Every structure is written in structure tokens, then in C-alpha cells.
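No lab work stands behind these numbers, since they all come straight from the coordinates. What you see is a predicted model; the values in this text were computed from it and never measured. Cβ atoms are built from the backbone, for glycine too; each structure is taken alone.
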Structure P
């Protein structure tokens, strides 16, 4: 049994990434032409993308920001971000640096998703051109570089012999030094054999918390500057904050964390009752699903307030969701719902009490689905510890 493709065309078709490149070229050509007749940010705003100014997230990490204490106090940047300033990045390099970062991001993204069937081009185009992705592109946010680092980390992890895996883990730690959420990509180490898995997780944990301890004074200064947006954002407390309004109440964080944990528990119970999903133990789709899901889960429940450009890490999970949909079986309907929720959640305007908070409903559903997908795609020995049964035989046959 094989499910019908999303838009229903032949499987034997040219690589859809060529069409995606063409669509991106047309998108950015429209941005360029619009800049000849109106301010840069006005046309972006018509596409629901808050652009502010050209590549606005580059100047906070330049040498000028590093040397100006008063300027630096207005930005929320991890100390590691200033490594770019030490390498000579200046305000005058903003445009070139932003273009290079975006190029690296799109190359990594197109390589990571692999060959695209023509019937999936419309779906990918809707995701690529969505406000969260383009917000990161317009601002040249460092999350785009981190995304590319994680793609490279997956590729190195899969290299034969495992000789490159320490480098793969080093890339995760470097990403976590730039921003904390990439540490959730440590789930990559779960693909190792038992003793290497423990060693890898221990090394990643020790390196991360050693870095946190080293910059503890900076963190004390940075914490009051940390943005806690309830518009253009996602995270467990966002819905509660929209309902309550005003100043963040002290109970908001623990209550939202408790709700998140309850949903993870529900996902675990569902996984125990339904059993595991069919996945290749260690391939780029499975690893991308684990990393993308883990970063979304950790960002949603623990970091809690996230600008929408952080949705880009969910793109790592899309190839496996598409594969489950193609295979049919127990995961097909959930995969279809998840892919639809991504499009809806990515495109709905994210303003207070707008669209009856349907964007938040999509975010919470994606949180549950990501938790469930991560659990059912874990290595077999970990699933046994969690009492998640193996996939039923008919489902395994259908996937071959």
C-alpha cells in the first residue's frame, strides 16, 4: 500500500530542487525590483516578513559593536558571536556577510532535503518562502549558519568508519556556543553504539555546561536583555501570555513547562500503545528528524520564547515526514497532518489574538507530533527501555 502523492504526479520526474531554485530566484528578484520603487522593508512587510533593515542581525556581531560598550548593551548576543568580530567582521561587510550566510543556508538546505519529487515542489516552495524562513533570511540571523553547521554535522556523522564523529560533535558544540538551542542536537549521539553513545553524550554535556560556567558573568548581564516576544514568536508560554496580556506573571513559565511535559508524556503513552515507526536506523532523514524534532521540543518547552525564524530547524524533519506519508501505514495520516500544520503555522499572521490563536494551536500540535516522532524513531535498544514496541510486521513489509 502506497499513499497518493500530495499533488499527485509521477514518481519518475526530474529533481524538483531545480524548480525550487527557480522559485527562490523569482522571489528574490521581486524583492530587488521592489526596492527600486519603495523602501526595502515595505515589500517584505507585504509578505508578512518583518525585515527592519538589510541583514539587521549582522551589525550586532561586528567589530564596531564589540568595541562600543553602549552599543553592545542594547544587543542580546552570546560572547561566541563576537568571534566573527575578532576575525575582522565590520559594519561595512554587512551586505556581503549576509549574502554569504544566506547562500550557505540554502545550499545546506537543498543538499539536506535530497532529491525532491515534482509533486512536492509546491509544498517545499510554500515552506521555503514562508515568513519564518524569510525572516531569518532578511535579517541574516545566525540561526541560518547554525542550520548549515548541523547539516554538516549529520553528513560527517554518516561518513564511513566513524572517524569524523568527533568533528560532528564539535560542530554541535560550536553551534551551542553561538546560541544555546543547538545543544538539543546532541540526540545525534543516540545513533552511536551503547558505549560510544554514553561517551558522546557525556562529552557534549560536559563541553556545553563548561562553556555555560565560563560565561556565567556574561549570562547574568545578558538575561535582562533576553527578548520575550509574544508576537512573531512561538513557545509554550506564548499562548498563556496572549490570554493574560501585560507583564509576564511568575507562574507562566512553570505552568507552560508543566503543560509541555504533560504533552510529552501523552506522546510517550501513545508511542507505547501504537509501537515504533519504520525508519532506517541511521540515515540522513532519520537523523534530521531527530535533530529537528529535538530542537523544536527543547526550544518550545525550555527556551520558551522564540522568534519564528527558529522554525527553520523543523525543515530538517520534513524529508522523513514525507517518507512516512509516501509509505502509507500508521504514520501516513499523522505525517499529512504535520505537513499541513507546518504550512498553516508558518503562514498564519502571528499577532496577539489574531485568527483566534490558530497559530498557537498549530505550534502545540507540532510539539506533540515532534515528541511522538522522536520517540518512535529512536534506536531499537532505547525504544525497548521506553517500552515502545517494534513496528508491526505488515507495516514493515509495506515500507520495503
Structure Q
């Protein structure tokens, strides 16, 4: 009987801590708000990046929305993280094309009823646009009252893709445990407009750790509670940007980018967290992933576009003492992402290069919306 007491005590703690938890079946992303689709959101932000980087281009070969149409979409959007996308759009446009009359009109529109926050730009050609973008976006924190994230430095990555590659750090005003549920790869489709579906799967034979040239065969769906750590699990991902991602991209339906992959994924806390009620003690949460098997792909209407690399790392950690000294309030976490995505034959046309550049810009920037995404807590024990 004495040997059973620790187990009983653990059961009591788990039962007492379930008040904030609830069961949730893996679900599709929430329905569009007021008729707005994720495809429209992505199209609007890619248009912003394109017009900011190349304000005088006509974008032959690319289906880029006119800037005013993109602004109209961002203004009408009342869905999750709409205010954050507007904040990023304002900073991108002002930093990269401050002299454009069209950009000034667009920024004025995007500020909506907060024109009192219009950034005052000093005339300085010595400041790189990427650095100026950071200063502007941080000055607009009041536009995102529910998650006033800040950026310590510009994103890094490949300047002229392919491959699509980036790294980014952001300060998020949430604790590590809450962010972990949003960064859990099972929830990428809930927290990013690029993913139409992400879920863990079972396979006919072990696929992870990944082996070059291996082919994985999915046999079923596996589910783990949000934020629960797991090791060398297989994740199915469907990443898409098109007019309509609900239709298959194979065949005559043209998609700008679409791919289905199986990834090897490991998530973990430090220090080790035995059950969900203890995630408040986590100092960091890490996600590592790499390509296990490519299923299908399309890039700017060309198919098949085989993905040969889809690797990366995402983490949330408590700030250092030096970082915390620059932040007010509590709690805060530092979210880091680095990722590489590459195709076997992406082509080397100017259109492909421009598209992959603005795709990189948006994928790096939208990590703030992922990290701020609210995902319902669930109960779990690492031993189950």
C-alpha cells in the first residue's frame, strides 16, 4: 500500500486541475468571419508585400491584387488576428515605399479610426527598410490591444529565394504554456491561414526519424491533446494558397502554391512537464520538424512541384533578464522560428523569384498571429 500513495496523489492533483481543461476533437479552422476567407487574407497580405517591395511593378505572370483591393479586404476583415495583419501591413508599406502616394492613401485607410497613431517618419536614407519596418510596427502596438507583440530585430533569411528560408524572433505577451498550444503542429491549421489541414497520423511502417528516399504510407489519424509533448510523430500537412483551396489543385485547377507532406515532428518542454496543469512552470517549448515524405505539390500552376526540404524549428521561451528589462508587464515569451522550404524544380523566372520572396515575407511575419492565437486548454498526462 505505501508504494501506491504517490500514484494516488498524482491522480488527485490531475482531477483537481481539470477545471480549466476540456476535451476537444481535432477540428477544421473556424468558418470565415463575415464572408472573409483565408485565401483573401493571404492574397491581401501578399499584395502588400509585393507593392511595398516593388511599388512600380505591374507583376506580369503573377496574380497580385491591386493594392487598394488588398486594403479593402484588410479593412473589412473582422476575423481572428485581423488587427495584427493591418498593423504589419502599415509598417511594411511605410518602411519600403514611403514616397509612394498610393501607399500613403493605403496607410491612411488601414489606420481606420486610429489615425492618431500615424507614424512620423524622419527623412533618412541611411536606415534600411527592414530596420525601419521594425521601428514602425513596434510603434503601432495599440492597434493590437489583445496581443501587443513587439519585434526586437528584422527577420533573417534568403534574400533571393529559392529556397524559401527565414528566421524570426518576436516578443509575445503570453506565457510559454499558452503559446505552446498554438505552436503545436496539430494546431497550425487553426492558427495560420496557409494551412488547410494539419493532424498527426499513423503509418504502415515507421517513418521517423526520416530516411532519405523513404516513402511513408498513412493508415489513420492520431490525436494528442493540444500542447502535449510527443516524439518523432508523423504529421500530415496541407499548405495552400489559391483562389479556392477547398478544391484539389491537381489537374486544371491552378494554385499559386499547394503541397501535401508528411513531417517527422518532436515537441518538448524544458524542464520536463508531466501533465497539463503544470505547464505554467515551463521555461521553454520546442518544436522540431523535418520532411518524412512528399505527397503532392504545385507552384504557380506547375505540377508536380516536388518538395525536397521542409525543415525547421519553432520555440517559445521565457525572456532573459536583459530582454525582460526592455519589456513592461508580465508574462512575456520570446518566440523564435526558422524554416527552410525548397522544391526540386522551382524554376528561375522572375515571377517565381518575386512570388517566393513575398511568400517568405508573409510566412515570417505571420508567426506573431500564430503565437497570439488562442487555443483551448486540454488535459493531458505525459505518461498516457
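Taking 35, 27, 18 as the value of semi-axes √(5λ) of the Cα gyration tensor in Å derived from one of the structures shown (P, Q), identify that structure.
Label of the originating structure: Q.
Identify the structure, out of P, Q, from whose coordinates helix-only ellipticity at 222 nm (-39500 (n - 2.57) for each DSSP H run of 4 or more, over all residues; to 500) was calculated to give -8500. This value belongs to structure Q. Match the computed value 2.4 of distance in nm of label points 7 Å out along Cα→Cβ at positions 217 and 265 to one of the structures P, Q, and report its label. Of the options listed, only Q reproduces it. Taking distance in nm of label points 7 Å out along Cα→Cβ at positions 273 and 313 as the criterion, the top-ranked structure out of P, Q is P, with the highest value.
Look at distance in nm of label points 7 Å out along Cα→Cβ at positions 185 and 289 for each of P, Q: the largest one is in P.
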